[in-house]
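Participant: Below, each structure is written out as structure tokens.
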Structure P
Amino acid sequence: MQKYLYPIFFLALTANICPAQQLPEGYILQYQQSFSGSKSLADFNVGNPESWGIFKDANNFYLHFAGLPSTGDSPLPGNMAILNDRIFGDFILEADVMPETDTLGFGELCIFLGVKDRSQFYCVQLANRCDSIHHGIFVVKSAQPRRLTPVNDQPVIWKTNKWYKIRLERDIVRRTIMVFLGDMKHPVLQVKDYELIMGSVGFGSFIGAGRIDNIRIWAPTVITI
């Protein structure tokens, strides 16, 4: 019996370290959050606190944000939760996400990076509709968004009540942003842009509801403020 325990132990051990084996040299875990603590939301600067909360499904805790009414004339995301006190340059972010589709079947979720303030940042929107204003990577300057990725990118097909693994890789030397969803080998969105460099990171949506869990951010360094 004992000879079978070693392979099982080895597999369990390597399962925990596999993500680190995919990291560039010098990257270390700078932040992680599973939302199991009642004060974990305090890690984030949230613009509309009434829309955000920590919820539990069975034994799993997660961050939930509610849907919003149409933003009308505003071209900016209405739901934004920005991680406090940390500025990132190069980094790799992973999280589990579950957008919730509305009555018309539309679902979307955003990742923010390079955030200087709420008028200057990169916005990655993953949506099940792709047109001039949906599903893409945008740069926001002076509160005005500009699309960086093509309009003909393949949108996401969200399944109800399903968690998705997301990975975002930011390289400030190459000025690249690469986004993976489920398949960690082939990006669903990618761009090279020289507008913004370092900044905060965060999550949210334009108007949709969704869930976020198991955030991890690796980076060679982080600036604490």
Structure Q
Amino acid sequence: MKTKDKAILDILIDFADLSTIVFQQIKHIDSLLSNNILEEDKMEIFSIIEKNEERIDMYEKEMNEKIINTIVLYHPLAGELRRLISYIRMVSNLERIGDLSLNIAYFIDKIDNANILKSFYSTLKKMIEITSDMTQKALASFTCEDIDLAHRIIEADSKIDKMHEFLTNSLLDEKIIEKNEDISSINSLICINNISSNLERIADNATNIAEAAIYMLDGEDVRHKNN
């Protein structure tokens, strides 16, 4: 195997590892949100999320260096160059998903009113399910070179946008606010809105990964097109 091919393969292996860690982060926040989670399990999952975030940051830094070195040293062909540029874009988006997952974990931990969480639990769980699926399929569209799947991920982003809008409007409903005027309840409402907002942003980053897959496959930049 040529030196250039080994360098690109090394990047591919790192990307697969990074993708696995990031996807696990979304699964962990799903577990944190569970109604019947024990406090000791919650603390353990929270610790794992924080440690994984450090690993994600390390992968981003090391992969960006490897990608830049590969481009400078080995002068990749046009198709190879598009793939490497796509890696840079996707690594950045995966790192952001990691950040957003950590944010969500913090907001879950700050919810004091269990009844408020119960009221919005099903919507949040559904949002996590959809964003998890979008992230997994966006990565699959790249690794499997499936451009149709990438386009379907982009189209699915509007579903999360609508769910976030619905949840935000529900939180601002006068009846909800009147029933929850104490500081603990208000704080919980804010946390739930922030969880929803961060999930919506995870979906945006999954969409960005799908767009990077399209760029890698046919060279088309669809980031600023209306879908």
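Participant: With mean count of other Cβ atoms within 10 Å over residues 128-135 computed per structure, which member of P, Q shows the largest figure?
Facilitator: Ranking P, Q on mean count of other Cβ atoms within 10 Å over residues 128-135, first place is Q.
Participant: Hey, helix-only ellipticity at 222 nm (-39500 (n - 2.57) for each DSSP H run of 4 or more, over all residues; to 500) derived from one of P, Q reads -31000; which structure?
Facilitator: Q
Participant: From P, Q, which structure was Cα Rg over 2.2 N^0.38 Å, for residues 96-199 alone = 1.05 calculated on?
Facilitator: Here the read-out was taken from P.
Participant: For structures P, Q, calculate relative contact order in percent (Cα under 8 Å, 6 or more apart) and state which one comes out highest.
Facilitator: When relative contact order in percent (Cα under 8 Å, 6 or more apart) is calculated for P, Q, structure P comes out on top.
Participant: Then there's this: Matching task: 0.70 is the computed value of FRET efficiency 1/(1 + (r/R0)^6) of positions 104 and 184 (r between Cβ atoms, R0 = 35 Å, to 0.05). Pick the structure from P, Q. Can you show the working numbers first?
Facilitator: Working: P: 0.70; Q: 0.95.
Checking each candidate, the match is P.
Participant: Let me ask something additional. Tell me which structure, out of P, Q, gives 1.04 once Rg/Rh (Cα atoms, Kirkwood Rh) is calculated.
Facilitator: Source structure: Q.
Every read-out reported here was derived from the displayed coordinates using simple, explicitly stated rules and does not represent laboratory data. These numbers come from a predicted model, not from an experiment. Cβ atoms are built from the backbone, for glycine too; each structure is taken alone.
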